[in-house]
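Some structures to go through are shown next.
Just so you know, all these numbers are worked out from the coordinates, no wet-lab data involved. Keep in mind that what you see is a predicted model, and the values were worked out from it rather than measured. Cβ atoms are built from the backbone, for glycine too; each structure is taken alone.
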Structure I
Amino acid sequence: MTAGSTVEPAFEALLTRYERFGVDLGLERIETLLMALDSPHRRVPVVHVAGTNGKGSVCAYLSSVLAQAGYRVGRYTSPHLVSWRERICINEQPISAEDLLAVLQQVEAAIGPAQPSPTQFEVITAAAWLHFARQGVDIAVVEVGLGGRLDATNVCDRPLVTLITSLSREHWQRLGPTLADIAREKAGILKPGCPAVVGPLPAEAAAVVQKKIAELGCPALWPAPAQALESGQAEFSGLQTVQAGLPAPNLLPLTYPLPFPGSHQLANSALAIATLRLLQNQGWTISDEAIVSGMAQARWPGRLQWVTWPDEQGHKLLIDGAHNPAAAAMLRAYVDQVVASSERNVSSASPLIVTWLMGMLSTKDHADIFRELLRPGDQLHLVPVPGHLSAAPEDLSAIATAICPDLACCQTYGDLAEGLVAIAQTQSSLTVLCGSLYLVGHFFATQQPAKAS
């Protein structure tokens, strides 16, 4: 038995002990815990990233470029796909099982017996800060877990740059029912006088963020999305909206490769480039060559990712989380592009059928996600999300057929493996696995796709 096979169950068991405390937003517990650990978060320069969608890919762009520029870069993201180790990376490499267990044990030892117990997310977040400080990272790119104002990552009082990537109606049960309510929570990561970069937001949300930026005197950039060029390239145009008197950074145009598919990456990549320009203004040495190289090498699995599922037909599968309506709309737009391209390039009497293999958590906006994804003639196959509070496939089937009664078929299965066997039989089909990042992670953990692109 290898060391990893004994250590991984140990840190998973430790984290499981805190799962029962659920999601309980607030900063008091994490601040008490970090103080007991000698405040490791105060020894790590931070770029802090919030938003409904796009956070992960922006973090991937930034960490890849900064590593190419020669820095030792921490990256903290959530959730993970297969292992908790994915959440805490240095220069793109996940923390070792042994190091994760060691920092988690140190975090647990620092929890005062008279103090309220931290949540699972607070424990892993404290472990990330401790690991980054102990390893002496030059800079850390830190993704907000949920919301912003009361999220456990929001303990850094002087971030180098704060980003808000996007905003739509998700987690409204905890963050508030309106876009303005959610925007106030996301804008809670902004700090007085600290530069901010903000993506395209709905007008109601943009007004809230603009007001918060003005109150705090945050120098802010609202970058325009990049322009798509041929051969997978994009151009950062330098066109910006500037707020609160930001000294003009270097906004010269830059052409760079765009490794992630989907038109939404034009906005996400522009946010990353604008952030890097602000870091250049602060004295960080980041050449355009490092930006181009880092963007090309960025990786963010499980989001608009093509894999070859290892069955005898070599079935090609598009994988994406698409766990909220905005992400579902982005996925459908990409699927429509693929369908249109296929129909232009292949002369066939048979149209390309879109086949969905989906599972969703019970807490998600099922009807709104289906409205964005489903079209008449699509095939839908539904499975549970294992190990999590899953929506019942039969309940999802009833919702889907009510929203899109002209589906070619709607079938339910007891597990993912059964669903995969079913979609492997489809003909003239674009097959998509989506609905939950946890389901995507289960696929990677159990199916071991032979080839990914």
Structure II
Amino acid sequence: MSLGCPKALVDSEKMLAALAEAGCLVGAPSGEADVILINTCAFIAPATEESLSAVREALELKRRGLVRRVVVAGCLPQRQGRALLEAEPGIDAVVGVFDRDAVVEAVTGRERPFVRLGGPGGPCPDDRGRFRLTARHTAYLRLAEGCSAGCSFCTIPAIRGPLRSKPMDLVLAEAAELVADGAVELNLIAQDTTAYGADLEDGADLAGLLRRLNELDGLRWVRLMYAHPSSLSRAVIDALADCGRVVKYLDLPIQHISEKVLAGMRRGYGRRRVEELLSALRARVPGIALRTTFIVGFPGEGRGEFKELCQFVRRQRFDAVGVFTYWPEPGTAAARMPGQVAPATRRKRRGRLMRLQQEIAFAANARRVGSELEVLVDGVDPAGRCVGRHAGQAPEVDGACILAAPVEAGRIVRVRVVDWEGYDLVVQPVAGLSNGK
């Protein structure tokens, strides 16, 4: 079971590959497995609770004699350490984020409790040779591990350590491997993708990497996720504009727009920087789809600061917005700040901002009716519908395109938008298919 962000998913894919190579049969239903492996998330309180719930469900299966061993990996054991073993008796092994290579021993060994909770002493790991959990035509490509931005609310540096970028040659080798395995879309991820290369001595940077990936035969779409406004350079914006295989999409987590709140968050920029970036992106990359995230209820956010945020969202009209309720995470500077906002107020503000963005998104979808797009087909969803995504829709986090006629997964097809349903578009193929190669 893999919980949390795409970075954790890559770790899960590497652990499953190691287990498969060791002769283990992976992918059995929980009630039929000998061992349950849970790769956890502990970024904020709700993610921690989701992880603990999954652990407790696995332990209940063990108590009933349906599984023999429960292994907990990833951010939750890295953050809680041995205290997790005391809080949840019955866990057989814990493996932190820096020790994923120990998963085979954790799963197949007899040591109990098996504990591997090392620290960030090495480079960003090599992610080649994964047992992929995504569809064959799409994959996540991790550029770096850890983060050195120092935001006051964030637990990532404490869990995953400082920024460690992969050498560019290693990134390109992994990209080539994924394309050879059938991927036509690569989604670039890291805790802070725009900081890529800042710790390397060879001058490698994100702009150069985008231009190298743009030359990779067989690759159709490259998507940039998790860009930080403080480190987004003009060179990266130029690469977004110039590179045909780099989709005109950017995930740019802004988090807030109030100068007061941004200063408290220690984001390293103010409102002027954000507005200049948005103007530059829209001027240099016409039609770019912009996704962002905001945190509401941060300490010191009063009615005025929240009103300013709402006005900013209404004026900028982002293509997609995620809104998170602030959580005072233990060990962070923000948790110790005065002016903590009441939980009920945080939830209310999240609802208000989400409703505002919903109006913007629905109006944008209505305006798309009659337009034509290229859609990468993902397959059939649980409701039995054929679904895909246009270039302005990232996997998992954005809306989808519902195809009126079935198309093979992994194909790219020209479609016309004929209707919309909430955040999703209803589309009809209008031209021949491309195999995405």
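Here semi-axes √(5λ) of the Cα gyration tensor in Å, for residues 137-272 alone was derived from just one of the structures I, II, and that gives 25, 18, 15; the source is I. Comparing percent of Cα pairs over 21 Å apart, for residues 185-384 alone across structures I, II, the highest figure is found for I. When relative contact order in percent (Cα under 8 Å, 6 or more apart) is calculated for each of I, II, the greatest value falls to I.
Assign the value 2.8, calculated as distance in nm of label points 7 Å out along Cα→Cβ at positions 361 and 401, to the correct structure from I, II. This figure was derived from I.
Of the structures I, II, report the one carrying the highest value of distance in nm of label points 7 Å out along Cα→Cβ at positions 281 and 377.
Details: I: 4.9; II: 3.1.
Largest calculated value belongs to I.
Given structures I, II, which gives the highest value for mean count of other Cβ atoms within 10 Å over residues 33-40?
Working: I: 17.1; II: 22.4.
Largest value of mean count of other Cβ atoms within 10 Å over residues 33-40: II.
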